[in-house]
Structure P
């Protein structure tokens, strides 16, 4: 049977970059600037996989949408970002270059567009991705299938012609909802993941086994 997989779709945080410490510093600085001084590091870390809007809602415990929007807009300020704390996987560009030779590559993330652009400025990998779907591009965040379906439509591939790479249960659930195979990057297993790897540089072998 010929290889039917045509596209690989990546989450960003926890996959293309380890941003936990950077995101924690960003949110603590952002919320302090917005007037919220009692947010702990643990609370911020627990919100890591949420889109920024939802994380702000959770951390401020506010239902006031105008207040959430005020803080969300403040979050677009580049000087709040702790990009020096970002960590990137070993062999990141090498793996992406090899995959780019065989597949179309895309990103589906809860990051805002400016956050993805900043990563592309730090590590010159933007040219490898044909499609980038960010928070501004959809109404329903993961685990809803909409973000992945947007990417599939832009890539012009069917759900069985793509594989999603994620690192959270939300990613696996989103892939299942969109009928897309998923490789889970984690030290734990998930029953709905198609395959699980511990490190980014193990992706090529994992893809060969399921693509």
Structure Q
């Protein structure tokens, strides 16, 4: 029975890893430079409903506590901390002639596109829909499943952060930056017991980063 339990937990873990690749489909409209906003929303909602269906089937709790406005201060503070460390590591990476991006160059290109529709699609994908799907998978499912396997929140934090950082790529400095960002958003989820807080935290991080990019591009 114990062996079957571990096999089941391992199978669910592998399924969640596959879902990490599935949610990348959400970026197809942006990456392909398409101007079809309707396709963007259809893609997002199809993936979202799939995740929520699997979440219910697998028994993951996304909302353990009700959303509280008093937690917004913590959420914003965590987002600011994440942005500060990200900017710091980006600067360190740049002066060490290390690449600070993988897909970031393409994202920057779309966010600063002269075509308004392309730019809007990128803004929505990067700052709104992307964080929703990532948080459901990474914090709402992966983090909890790792906790179930090892019966350890610490393992949950560390392994989730490693996978999150690896999926976002970059050199060694940016790997550390993404690792820390994952720790921060996971803390937002764990501390508040509500996936909406980690989603908002992730969205704020991306919005701040987008504003920073636009500011730099216009200097």
Structure R
């Protein structure tokens, strides 16, 4: 597949644009010398804009396109810890005028600061759970979403919605096109990308395969000792 064809197909997918794109590719000459590599660049995904940025802002553009298209009227999210995921969902929900409920471990209730403080400032509904088990927390989110359905709402339950992962992968298929343009302008021929593992990594890896980017090598870096099944 050609890059133009992939771009055309992605453009057909529902998306609400609120990220600051493209993010810059910054060269780091001093760090290159320290690490003894020819050229080192950092893709500044911290500059995507919404609520202090990050890669998840790209994910949310496609998720909210889907949410709007399918007329969901409330979002139910679940997070164990002090989470940038929760912060960004809250910001995007406010931006798009959709109610959001976040179910979190009650351990966060004792000290409201950082991302959790921002959640409060964005005036989302927060429900504290007694569990410290992520799977149980997800089950509680699904149960709460089912209660909302009985009350006449159409909830988007993030932990149960398969499109949640699909949207993230699509967003990084799109990012691969953005990166390819930047690499070409810089005249870079042999590319080794290091990316945190997860949906963003899957999007880049899929782009490499379907676009036959044999000059790309992609290494995923996982934060967990044990891999999480997706």
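Only the coordinates and a few stated rules stand behind these numbers; no lab work does. Computed from a predicted structure; not experimentally measured. Cβ atoms are built from the backbone, for glycine too; each structure is taken alone.
Who wins on distance in nm of label points 7 Å out along Cα→Cβ at positions 31 and 71 among P, Q, R, i.e. which is largest?
Comparing P, Q, R by distance in nm of label points 7 Å out along Cα→Cβ at positions 31 and 71, the maximum is at R.
Upon calculation of helix-only ellipticity at 222 nm (-39500 (n - 2.57) for each DSSP H run of 4 or more, over all residues; to 500) from the atomic coordinates, which of the structures P, Q, R produces -11500? The correct label is P. Assuming 4.6 is distance in nm of label points 7 Å out along Cα→Cβ at positions 127 and 151 as calculated from a single structure, say which of P, Q, R it is. It must be structure Q, since only it matches.
Between structures P, Q, R, where is mean count of other Cβ atoms within 10 Å over residues 183-190 highest? Looking at the calculated values, the largest one is Q.
Upon calculation of relative contact order in percent (Cα under 8 Å, 6 or more apart) from the atomic coordinates, which of the structures P, Q, R produces 31?
Values: P: 25; Q: 31; R: 18.
Clearly, the read-out refers to Q.
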